[in-house]
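Any read-out appearing in this document is the output of simple, stated calculations on the displayed coordinates, not a laboratory observation. Just so it is clear, the structure is predicted and the values come from calculations on it, not from any experiment. Cβ atoms are built from the backbone, for glycine too; each structure is taken alone.
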Structure P
């Protein structure tokens, strides 16, 4: 199974509008409203801001087969935070959160 690091980082925030304001005022970064999150483009990576308390910061991995990757993570005692057919949001027992997305 290949776990490839993606250029995406997700921040879970309590207040989306306040977080967007911070990145605009202090970092001079624009945020684009999507369905239920904001996308912030930077020079080296993509940031996504979502509202919630499931995690604080999440990195992302692209995988060949999300179902096989999920089973590997569950065998390592990871907890599912969010799930759908194409991607999974998980939390490792040590506390860090990560996203698995199938890329084909």
Structure Q
């Protein structure tokens, strides 16, 4: 997958198109991820000991990985990611626009 936990991503499709946020959680088997502040849903909860009032709780829902692009730290734009073998024989993610190495978060 081209995205890792902690990456800053930009949404390229859907209601939240153009918004950016940090990846909170990856769900690799379903090819989905949860992004901070993106794709809110309202969940109605019953009163419990944790939440004695109950009511409506807003939380982030997963979105498909194909609907996000990694934001390059140098370009500050959404970009495709290339995997390149570096001189020290390790693979690194590289920005397709400017060639900058995207650090692992």
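Things to note:
- Structure from which -6500 was derived, helix-only ellipticity at 222 nm (-39500 (n - 2.57) for each DSSP H run of 4 or more, over all residues; to 500), options P, Q: P
- Look at distance in nm of label points 7 Å out along Cα→Cβ at positions 19 and 67 for each of P, Q: the largest one is in P.
- Taking Kirkwood radius over Cα pairs in Å as the criterion, the highest value among P, Q goes to Q.
- At a computed 23 (relative contact order in percent (Cα under 8 Å, 6 or more apart)), which of P, Q: Q
- Source structure (of P, Q) for Rg/Rh (Cα atoms, Kirkwood Rh), for residues 3-50 alone, computed value 1.08: Q
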